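Just below sit the structures, each encoded as structure tokens.
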Structure 1
């Protein structure tokens with residue numbers, strides 16, 4: 001599989017940060033973005049919008065959805081902000097529920113919503129955040145507007161029981177946003193198995209699609225209950241109507257889109273997601289989990305990330321994270337450091353030999 005990706009020299013175990021570029025990307029982007037621009041100038045838009053439609057279709061295949069339920073976004077933080085501020089006002093429901101282990105950017109968005117009267121409530125780090133009953137108890141209080149549920153934490157990589165949490169939320173009348181950034185492409189995701197209202201994701205990590213191509217998925221039920229305020233002409237039911245006095249929200253997820261969209265990141269991401277789908281997420285998941293288990297078996301007393309229901313990253317305890325990181329980088333091992341540990345993640349282009357080289361160097 002290494003031959004299908006552009007890879008740096010050494011052992012690359014940083015796909016939780018940025019996935020490696022699939023070979024053929026340059027030609028695919030040139031065809032989808034640069035060629036229409038060079039040949040048609042201002043008339044490139046039909047081809048460009050076709051490229052973005054290809055991204056929506058690829059994401060839909062990836063998560064078991066319809067393309068009209070998928071809206072392109074610049075990044076996940078923006079997507080979450082758009083969702084929170086599109087929710088209906090409901091008396092007594094002013095709490096955004098999330099976990100202390102969520103990616104900080106999501107917490108920043110939730111905190112900023114205080115300007116519109118929201119309060120944040122955090123589940124503590126550790127086992128409580130993984131317990132669906134704990135989530136249900138918090139939501140039973142009756143004051144939660146929306147729960148932000150991370151499918152797998154970016155550091156400890158514990159994978160939450162999203163299906164149980166979202167079912168509990170539905171019973172309590174709580175909206176849910178599932179952050180699947182750290183699982184898309186390496187853990188099978190099927191939105192039909194969840195009762196989530198929204199799912200957000202990005203192409204930059206295990207999908208190998210680069211930055212700037214995120215998305216939000218919205219359920220049919222949630223779509224009818226939301227009214228986005230961050231809109232633009234591509235949020236319009238007919239973007240080319242051009243009547244400044246007549247805004248009509250799109251009847252699908254596009255109502256969350258906004259103004260003039262970027263195109264190039266989505267052309268890249270559509271190609272990359274296509275490659276991941278060609279390989280098969282189930283195949284990638286089995287391969288990666290095998291490598292993770294190989295690492296667990298080699299360093300059983302030093303694993304500080306999830307051991308059972310887990311995502312795709314591993315934390316390995318070390319005496320001095322900064323010194324160990326420098327040593328590993330010098331040896332051509334691409335990893336990073338979090339929480340006083342070395343953090344790494346395998347992908348389909350890694351091998352057992354890569355894991356052995358890492359363990360021999362630690």
Structure 2
């Protein structure tokens with residue numbers, strides 16, 4: 001076993017604090033990664049506070065991991081010591097169900113093993129990236145392009161793939177009108193990616209306070225949803241709407257902004273159920289869909305796409321001792337646009 005250090009939530013009611021634990025020693029197909037940076041996802045907060053239920057404590061969150069390979073198992077063929085790598089939202093799947101065999105392993109019928117707050121095949125709880133090291137099977141490790149800085153690439157492992165996957169699936173590109181609801185950690189990646197794919201991009205935000213940012217990131221248009229005229233002006237405008245917001249909102253309003261046969265893909269998960277009226281779907285043969293992260297294959301495709309187009313996340317780097325403060329700031333939307341923990345601050349404090 002390997003001794004590891006990190007920050008953990010002792011329970012849903014307690015702040016994250018320093019925590020020592022053990023990782024497995026690298027096996028035949030394992031890669032040992034020195035974690036250098038880890039992004040903070042809103043889902044970290046949901047799970048650390050048990051807002052979705054079923055949380056396992058103590059919990060070391062973090063699934064936007066970027067680092068360097070320090071050791072490999074004897075059977076590893078895809079990575080070597082010194083490689084720049086990442087780990088995203090899951091670290092294992094069954095490998096033999098139809099979804100795993102078709103390359104959609106994130107929809108594994110037996111359930112994926114999440115990077116944290118999950119139970120691995122060894123029966124032990126998984127611990128995430130708010131730590132100094134991690135051991136992962138090589139089949140779930142991603143290669144980060146050399147031109148992308150590790151700190152700003154870390155959020156691509158969740159925020160990036162969460163937006164890339166629906167944009168690719170619903171064929172965002174030239175001639176398509178795409179709207180992104182919410183300009184936060186997820187939304188700002190959606191703007192960058194949709195713009196790079198050649199789509200006409202609109203941001204729908206509560207106010208115009210982030211308009212300058214939205215246009216800088218690649219949006220062609222920016223509208224305030226607090227203005228009732230926005231919904232009148234943009235009725236039947238979009239081929240695809242991606243909803244990144246996890247707060248309660250009226251999805252029916254936004255469905256009216258879709259063209260005939262348009263789709264609204266939901267990637268933000270509200271704490272409570274959202275009521276949907278059939279009328280907003282029936283009129284226009286519209287679709288309401290969901291999208292969950294992406295497969296390992298698609299995540300690597302996304303990283304390569306970002307390398308080709310020099311796409312990274314806009315980040316604010318913090319010391320790990322600031323993680324609880326960062327959680328509160330995220331809840332106030334006080335970050336542009338992703339917090340990333342510098343793990344050198346963890347190692348320096350050890």
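Read the figures in this text as sums done on the coordinates, not as results from a lab. All values reported here derive from a predicted model rather than from experimental measurement. Cβ atoms are built from the backbone, for glycine too; each structure is taken alone.
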statement: Value 24 of relative contact order in percent (Cα under 8 Å, 6 or more apart) was derived from the coordinates of, among 1, 2, structure 1
- request: Taking -6500 as the value of helix-only ellipticity at 222 nm (-39500 (n - 2.57) for each DSSP H run of 4 or more, over all residues; to 500) derived from one of the structures shown (1, 2), identify that structure.
  value: 2
- request: Out of 1, 2, choose the structure whose coordinates give mean count of other Cβ atoms within 10 Å over residues 190-197 equal to 24.5 when calculated.
  value: 2
message: Given 14.0 as the derived value for mean count of other Cβ atoms within 10 Å over residues 230-237, which of the supplied structures 1, 2 does it correspond to?
response: 2
message: Given 0.95 as the derived value for FRET efficiency 1/(1 + (r/R0)^6) of positions 174 and 262 (r between Cβ atoms, R0 = 30 Å, to 0.05), which of the supplied structures 1, 2 does it correspond to?
response: 2
- prompt: The value 6.0 for distance in nm of label points 7 Å out along Cα→Cβ at positions 46 and 302 was derived from one model only; which of 1, 2 is it?
  reply: 1
- request: Can you spot which of 1, 2 the value 25.9 was calculated from, given it is mean count of other Cβ atoms within 10 Å over residues 126-133?
  value: 2
Parent structure of the calculated result 34, 28, 16, given that semi-axes √(5λ) of the Cα gyration tensor in Å is the read-out and 1, 2 the choices: 1
- line: Comparing 1, 2 on mean count of other Cβ atoms within 10 Å over residues 70-77, the highest sits with 1
